[in-house]
Structure I
Amino acid sequence: MPNEIIETIGLTKEYRLGQTLVHALRGVDMKVAKGSFMSMVGPSGSGKTTLLNIIGGLDKPTSGRMLLDGLDITTLPERKLHRIRRVKIGFIFQHFYLIPTLTALENVLVPTIPMKSSHFEDKAEKLLSFVGLTEREKHRPNQLSGGEQQRVAICRALINEPEVLLCDEITGELDTETGEQIVRLLKRINQERNLTILLITHDQRVASESDRIITLLDGRIVADKAR
């Protein structure tokens, strides 16, 4: 089995913005080892989110290949790609996207609805305990702080035991101290669960906590540094 869980080969992405052809990615080649914690940095418009979305199967490249554990997901039909996303990839976003009418526990359980299995509630309770929210599991999002909501979102991303966790500016709406707590939690998850984590951030302090920092500029990788 390959050590790389993610490999991109010559990824390009182009789209039209009015009359302008935008080159979001320009031939990105990258390998990510299993169990690593990697940050992607770069200015707005550098291609970070586009690359993350292609890695997560939320978008298709114009050309090139994206291999997830050796499987080229760019060739999969949507039905199979949906299953891959559900069982292999967890997503965490800057905006928490919690359902306001559901409790913290119910929000964590949302991705398990298609499986219709009762054992997930016990898993959800254990995850909320893991992130320190046992006493808050019956609270709705408007009763939780920003940091607590993001921890619920992390639990939701982990409920199906993914192999890869994709994080897009997840500290962007949090104050500095809370953001640092979230990053420490991610490091703990990475180390204790051997979960591969890719994190987009504008904050160099956040990026410095990862094992490797990729810098993108104008759709290309311009720096790749291991810590």
Structure II
Amino acid sequence: MMEVRRSEERGAADHGWLRSKHSFSFADYYDPRHSGFGPLLVINEDRVAPGAGFGTHGHRDMEIISYVLDGALEHKDSMGTGSVLHYGDVQRMSAGSGVRHSEFNGSKTAPVHFLQIWIQPDTTGIPPSYEEKHFSPDSKKGKLRLIASRDGRQESVLIHQDASIYAAILDEGDTVEHALDRERLAYVHVIRGDVSVNGVPLKDGDALKIGGEERVVFDKAEAAELLFFDLPA
């Protein structure tokens, strides 16, 4: 099974200070055909105006991952954690038994552009926790670089779910292959550029749902950056 989700088909919200594209049902956007994929529940592509942001709000029992694309994302939470994230930084917050946090554009002059990803954990009620790591562009060029995993292997951030998230930067001449268990799911989100995945051409903002395949092949890329999710069914 391979199902393409084109960029222009995503849900959209424009609040003035925030412009967002929703890959899955979120807030006022609901599409029963796109209400998560396995434990992957949310991929929001957010652009926040200078000096604006999300005020303090709460979460429970969710793995929340932020992948910054441009600008400065400022984070504060009820665990006492505070930081400013830039391109290449990956933030993981396990909401567990409950956490409150805020996210703001850390710049007064430039917008911030980032992906917010929610993954349903396979265990609930755990103490909330926070982690962030930097992944340089070179570490992702021509390869799938593991950025999040169940066991934190290869210096990835740790998530409480049997899922692995990879980031890649691919260009002309790059071919990358990932072996996939037929009983598992895979999801590709193209951040920017063009790439072919198992023969399906994708461009920035496009996504591909994959199931029942033994391998995933990325090729015919042009200035492409993407995220790849290996997920339980």
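For structures I, II, which has the highest computed value of mean projected area of the Cα convex hull in nm²?
For this comparison of mean projected area of the Cα convex hull in nm², the top structure is I.
Distance in nm of label points 7 Å out along Cα→Cβ at positions 9 and 65 computed as 2.3: which structure among I, II?
II
The value 0 for helix-only ellipticity at 222 nm (-39500 (n - 2.57) for each DSSP H run of 4 or more, over all residues; to 500) was derived from one model only; which of I, II is it?
Clearly, the read-out refers to II.
Taking percent of Cα pairs over 16 Å apart, for residues 57-128 alone as the quantity of interest, name the structure among I, II where it is greatest.
Checked I, II; max of percent of Cα pairs over 16 Å apart, for residues 57-128 alone sits with I.
When percent of Cα pairs over 14 Å apart, for residues 97-160 alone is calculated for each of the structures I, II, which structure yields the highest value?
Max of percent of Cα pairs over 14 Å apart, for residues 97-160 alone: II.
A value of 29 was derived for relative contact order in percent (Cα under 8 Å, 6 or more apart); which structure in I, II was it taken from?
Among I, II, the structure yielding 29 for relative contact order in percent (Cα under 8 Å, 6 or more apart) is I.
FRET efficiency 1/(1 + (r/R0)^6) of positions 49 and 217 (r between Cβ atoms, R0 = 30 Å, to 0.05) computed as 1.00: which structure among I, II?
Source structure: I.
Every read-out reported here was derived from the displayed coordinates using simple, explicitly stated rules and does not represent laboratory data. Since the model is a prediction, treat every value here as computed from it, not as a measurement. Cβ atoms are built from the backbone, for glycine too; each structure is taken alone.
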